[in-house]
Structures are given as structure tokens and as C-alpha cells.
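What follows is calculated from the coordinates using simple rules that are stated; it is not laboratory data. Quick caveat, the model's predicted, so the values are computed rather than measured. Cβ atoms are built from the backbone, for glycine too; each structure is taken alone.
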Structure P
């Protein structure tokens with residue numbers, strides 16, 4: 001199984017005031033380019049192409065950020081945000097290798113996605129840059145159950 005380096009931006013710990021560069025660190029890990037099969041069924045691996053940096057993320061860096069639709073960041077884990085990604089491998093029938101998706105992902109080169117309801121497929125359009133899906137065409141989408 002092929003393994004590659006996976007550069008990650010790791011959240012170091014909860015902050016007071018404005019975030020500083022030292023509140024995060026770059027970590028190089030290794031990742032297999034295969035989604036887990038079987039008991040972890042439905043997961044898929046993506047290569048992140050674009051990642052957003054949004055004002056709400058500052059609140060997620062505080063331990064007091066508890067009354068929200070989204071939890072605070074976890075110290076020692078990659079920062080999480082909105083992104084555009086390409087599916088590399090999948091154990092999910094709704095997401096196939098080569099599919100483009102947008103939604104919550106890690107600030108890292110590759111992310112294993114287990115919460116598939118947080119992503120939606122992007123239909124490529126030669127007239128719309130992919131980066132628009134983390135700006136003009138991003139964030140404000142609705143997930144129906």
C-alpha cells in the first residue's frame with residue numbers, strides 16, 4: 001500500500017485573545033492512500049485542494065466556545081475548516097475516486113472523511129474556479145436528511 005507524507009497544521013491549545021502563529025504547528029505525518037474498509041465502512045480519503053480561513057475559527061480556538069452548532073478545536077489535532085477536495089479512495093458508494101467535494105476537512109494535505117454528511121459533491125464547471133466553493137459558492141449550503 002502506498003504511503004505519502006501528509007503535512008498538517010496542528011492546533012496546539014486553547015487561546016485567549018487573537019490567535020498567533022505559535023498557537024499552531026506544522027507536523028509531517030505519513031498516511032496510506034487507502035480508505036479503511038469494512039467496520040469503518042463509508043469512509044473516504046481526500047486530497048485537499050483549497051482550505052478556507054474564516055473569522056468563526058477564532059472562536060473555535062477558545063475552550064469557552066461551547067454553545068454553538070460546531071465544537072471547539074481539539075488540541076493536538078489538525079485545524080478543521082471548510083475546503084475543496086478530490087476523492088482519492090473510497091469505501092462509500094456515494095463518493096468515488098476523482099469526485100470533487102466541498103465541506104469540512106482538516107488543514108492537511110490528505111484527510112480521512114468519516115462524517116460524510118458534512119460534504120457535498122461539486123459538479124465541475126470550466127467557467128467557475130474550484131476556489132469559489134470555499135467563498136461565493138461555499139459555507140451556506142443546506143444538508144437535508
Structure Q
């Protein structure tokens with residue numbers, strides 16, 4: 001019996017998944033001294049601007065549900081990188097902020113991300129990078 005080969009069209013989503021895993025491996029290697037998981041790196045990177053965020057806001061920024069984020073925040077708090085406090089005017093809302101030890105870790109992460117992005121995308125034409133961001137926004141919008 002002759003086997004039939006099935007041809008598949010290239011998939012942007014599979015390529016994105018491969019790129020994500022490759023990026024996470026590079027980040028893990030370059031940030032090994034911080035001893036953080038990919039989820040912890042993501043959370044700190046999103047707090048690096050110094051703006052406090054509620055759990056819901058941070059969950060939206062990192063792309064995960066607040067309930068999933070809780071264990072990440074627990075670990076970061078135990079390590080002294082973040083604090084959880086109440087938000088002015090709303091005691092029910094928890095505000096996540098970087099600590100004195102969290103700020104340099106977050107800055108290192110953001111710097112490493114920027115350097116990796118420059119190495120990977122720096123030689124692409126600006127319109128290709130703009131198109132890439134448009135694709136990412138469309139995929140993010142579709143999944144939310």
C-alpha cells in the first residue's frame with residue numbers, strides 16, 4: 001500500500017511557538033544568574049517601568065489569568081523582588097510593586113530583552129518589524 005503524504009501550509013502560529021521557545025531558551029541562558037523562571041522573568045519585565053499594577057493589570061500584561069499569576073507573585077514576594085499592598089482609595093485592590101532588589105533585576109531583564117530584540121530584529125527593514133507587531137496585536141486581540 002502506497003502512503004500518501006499530506007502537505008501542510010506553513011503556519012505562522014507554529015513559527016511563533018518555535019520562536020517563543022527559542023527566545024525563552026536564550027533568555028534563560030543569559031539571565032541564569034537571576035535564578036528566575038520564565039514566568040517570573042515575564043512578570044518582572046512588565047513591572048520594570050516602575051509603575052505598580054493590580055494583579056488583573058499585571059495578568060493582562062503578562063498574558064495569564066490572575067489566578068495563575070498568584071504562585072509567580074508568591075515566589076517573587078518571597079525572594080523580595082515585589083511587594084503586594086493596597087491601592088490608594090481601594091483597599092480591595094492589591095497593588096504589585098517592585099522592591100529595591102526587584103528594580104535592578106527587572107532592569108537587567110529589560111536590558112537583556114532589548115539586546116536580544118536588537119540582535120534578532122535589528123537588520124530587518126522597519127516595515128517588517130511594524131508588520132510583525134501588527135500580527136502580534138491581532139493574535140493577542142483574537143485570544144482575549
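Given a value of 26 for relative contact order in percent (Cα under 8 Å, 6 or more apart), calculated from one of P, Q, which structure does it belong to?
Values: P: 26; Q: 22.
Label of the originating structure: P.
Each of P, Q could give helix-only ellipticity at 222 nm (-39500 (n - 2.57) for each DSSP H run of 4 or more, over all residues; to 500), but the derived value -500 comes from P.
By the measure mean projected area of the Cα convex hull in nm², tell me the structure among P, Q with the highest figure.
Working: P: 9.9; Q: 12.8.
Answer by largest value of mean projected area of the Cα convex hull in nm²: Q.
A value of 1.6 for distance in nm of label points 7 Å out along Cα→Cβ at positions 24 and 80, calculated from one of P, Q, originates in structure P. Which of P, Q yields 1.00 for FRET efficiency 1/(1 + (r/R0)^6) of positions 8 and 88 (r between Cβ atoms, R0 = 35 Å, to 0.05), as computed? Of the structures listed, the value fits P.
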